[in-house]
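Readers should treat all values here as calculations from the given coordinates under stated rules, not as data from a laboratory. Just so it is clear, the model here is predicted, and its values are computed rather than measured. Cβ atoms are built from the backbone, for glycine too; each structure is taken alone.
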Structure I
Amino acid sequence: MTMRVSLLVPGLSRGGMTRAYVLAGALGTIGVRAEIVGALPAGDHVYPDPPGGIVIRSFPERSFVERVLDARELATGDVLYAVKVRASSLGVALLIRRGRPLIVDTDDWETAFPRPARPGPWTRRAYRRWRRARNPDHPRYSRWMESLLPRASAITANTRFLADRYDAVRVPSGKDTALFDPSRYDPDAARRSLGLDGFRVIMFPGTAREHKGVEDVAAALDLLDRKDARLVIVGGREAGDRLAHEMAARHPHRVIRLGQFGANEMPRVIAAAHVVVAPQRDTAPARAQFPMKLTDAMAMAKPIVATRVGDIPAMLDGAAWLVAPSSPREIAEAIAAVFADPGEARRRGDEARRRCIERASLESIGAILGDVLDAATARGTARRK
C-alpha cells in the first residue's frame, strides 16, 4: 500500500511553499504520495505557482480554530509533515495528529528575525498587540512551538546550524535537476524573451530582504562601473516586497525587477543570467538559512558569487566565487573576475551542477527522507503500543 504524507504549511500564499514543493517532489521519488495542505486568503492565489503534479488542498484563511477543523478534514495522510516551526503549521498538526507520526521541517530560525519597535499612541499600540495575538505566525507563538518540538516523531532541517540547534536530520535545499537542465535552454533567447538583451545580467532570485544583502550588489555595480551591467531581481510578492521597490526607485538605471514566475518557468529565467548572486549578510537569520534559489543557479551551471555565510562555503567552495559578507568591493571584484575568464566561469558552473546533482537533487533528498519516514513511523508505532 502506498504511503501518503500530508504537508501542512503556514499558508499557501506565503512562506514555506518553495520548501514544501521540494519535500513533496523528493517524497515522490521514493513512491510516497504527498499533498500540501494550507490556508488560502480569499481572492489570493497559491504562491509561488506549483510545479506540475503537486497536489494542493486549500481551505479559507479564517480563525485558528476554524483552520484546525478544516485541516483535520483535508490532511488525511498516514504521516503529517509540518513545514516551519509555526503555530499555523506545527500547532495545527499537533492538534489534528490523532496518533499519526509527525515530522517537522524547519528552514528558518523563526525566532531570530528582529521585529523593530513601532512607536505610536497607546491606542494604536494596544490595537497592534491585539492583532499580533490573533496572528499564529507571531514569534511569540513560534517560541512556544519550539518548546513542543520534542513531541515530534522526527525533525528535518535544511542547514547544519538548524540541524544542530534542533537535533534534526539535515535535508538540504533541493532541486529537480532534470527540469533545471542547462542543455535545454538558450541563454541568449532567454534574455531576449525577458527584455534583457544587450545587458550583462547579474541576477538575484528571491525576495529582497535586508539580511540577504541585495543592496550590497547594487553598491558593487557602482564600483564595477559597467554601463551594460544590471542587477535583475526575480520573484517576490508585489505586495510587501518593499526593499525591491525602493532599490528599483533609487537605481532606475541599475536595477530591474522581473516579478513572479512559476516553478516551471524558473529554469528559463535563470538561463538568462550571466552571474547569480547570493550576498547573504552575517546575521543570525542568514547563518541559519541556505538561499533556496541558490540551488536553481547550481543546477543550471551558472557562475555564482556568494558570501561566506552559513552553509554556503561547505556547498560551494571551489565551485563559485566566495567573498566576505557586506563587502560591495569584493562582490564587484568577483563579478569582474567572472566576466574576465569565461573558461573558469564555465568550469565552476559545471562543478556547481555536479554538486547539486550529488547532494541536492530530489533523488538524493528522497533517499534521506525515506530513512526519516522509517524512523518516524517506527517511533510512532512504538508510542501506540
Structure II
Amino acid sequence: MSKEHPQLFGRPIFPPDQGLTLTSQVREILLEEIHGGHWEVGERLPSVATLARQSGLSRWPIQEAFESLRKEGYLRQSSRSGTYLESLAPQGRKPLGSIGIVLMLEEEQGNWKTPPFTQYRLGRVIEMAEQRNFAVEVKYLRPSDDWSRVDQVGGVFSDKVIGVIALNPFHHPAAFELPPDRLPFVHIGGASQECHPTVAGDTMLGFYKLTRRIIEVGHRNIICFCNPTDPEWETQSRLDGHARAMNEAGLRVNEEACRRSMTIAEGDLAGLRTFLEEFRDATAIICMWGGVDFHIVQVATMMGIRVPEDLSVTGHGAGPMGTKSGATMTCLEYDMNAMLNACFDLLQVQRTRRRAEFSQILSNPLIHEGDSLAPPPPRRPALAGAASGLAGRNRYLR
C-alpha cells in the first residue's frame, strides 16, 4: 500500500475527490470489516480516538461514520462503555448473501495503491449492495496474483460469497454455461475485449458525441489529452470515436498532442504548462483522464488563459471547474446507477440459470452541459503543426 495516504485496517484513505469524502471512505471500510466478521454482534468496537490515532485521521470523519452506521442499525452507542456491533445488516435485516468485490493494486514508485476513482467505484458498488440487501467482501490483488481464482468456488473469497464483481479487467473468457466450480461474475469498468461479462460505458460513442458537441459550438482546433495509465485498447477506443467525429467534419486530428500528453505524469503541473504552451493554438481540449481536466483549468488560469473564453476544456466524469463557486466541467458521463443495477441483475441471472446470457452491456453516454465549453474566440490562428504527418484520413496511433 502507498505510504502517501492514511490507512484504516490496511485500506488506503484518499483525499476527498470524485465524489469521495473522508467520512464515506471510513464508513465503507468499517462496513467491510463488519461484513468480513471482524467483530461479533454485541462486541465492542475500537474507540474513535483509537481509530484516529491508528489511521492518522482526525476524529470527525470517524465520528461521523460511526453515527451514520448507528442510524442505519449496524452499531449501538452506550453512553458509558463505547460503541458495539448491533447487527450485520441495516435495521437488523438478514443479508441475502455476500458479494465479492475485487480490485487491482497498482505499483507507483515502490508503493502499492488503488486510484481514487477506483475507490469511488468501490463505494458505489457497496452502496448498491446495501440497497439490495447484500453484505460485501473486498479483496485487493496485485497484478502478479492468480486472478483465475477470483470467481472460483473456495478461491479468493469465503463460502458466503454468491457472486463476484471485478473493478479491473483481466483475462476472463466469455462462457455461456457457468461451470459448477465457478461463481457468478461480472466486470464493471472499461469495455474490455478479454474480460466477460462486462458492464461498461460506451466510450467510443461517448467521445464521438463529445467531439461532435465541441464542433457544433464552432471549434476546429481541437486536441485530446490522454491518460497514460489506461490500457492501450481503452485509449484506442476513445480516440477512434474522436477521430470519427473529426473525419465527418472534415477536420484533422492532432496526433502529436495525444502522444505528448501520454508523457505527462499525474500531478505534473509543470508538464501541463509546457503542454499548453506547446499547443497554445488549440481552442478546445478533450481531457480523457478523469480528474485531470480540473488541473488543466488550474494551470491555464495561472497562465492567464481564460476558461472557457480563451480555451474550452471538457472532461471525462463530472467535477468542479475550480474557477468560481458552483461552476462545473462540461463532460462525458454515464448513469452509474443503471450500470450497477445491470451488474447485480447479471449476477442474479447467472445464479438462477447458471449461464451468462450477455457478454457485454454498454451504457449510453451522456453529456453534462457545464460551464467549461463556449464558442472559440474570434480570429484564432490555425493550429500549429496540425497538418504535419497527417495526410489522408485520421487514424490514431495504430
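Out of I, II, which structure matches -0.58, -0.86, -1.15, -1.24 when log10 I(q)/I(0) by the Debye sum over Cα atoms at q = 0.11, 0.15, 0.19, 0.20 Å⁻¹, for residues 140-315 alone is calculated? Clearly, the read-out refers to II. Quick check on the output: 41, 26, 17 is semi-axes √(5λ) of the Cα gyration tensor in Å, derived from one of I, II. Which one produced it? Matching structure: II. A value of -10000 for helix-only ellipticity at 222 nm (-39500 (n - 2.57) for each DSSP H run of 4 or more, over all residues; to 500), calculated from one of I, II, originates in structure II.
Here mean count of other Cβ atoms within 10 Å over residues 164-171 is compared for structures I, II. The highest value is that of II.
Taking mean count of other Cβ atoms within 10 Å over residues 220-227 as the quantity of interest, name the structure among I, II where it is greatest. Sorting by mean count of other Cβ atoms within 10 Å over residues 220-227 in descending order puts II first.
Have a look at I, II and say which one yields 17 for relative contact order in percent (Cα under 8 Å, 6 or more apart), as calculated. Of the options listed, only I reproduces it.
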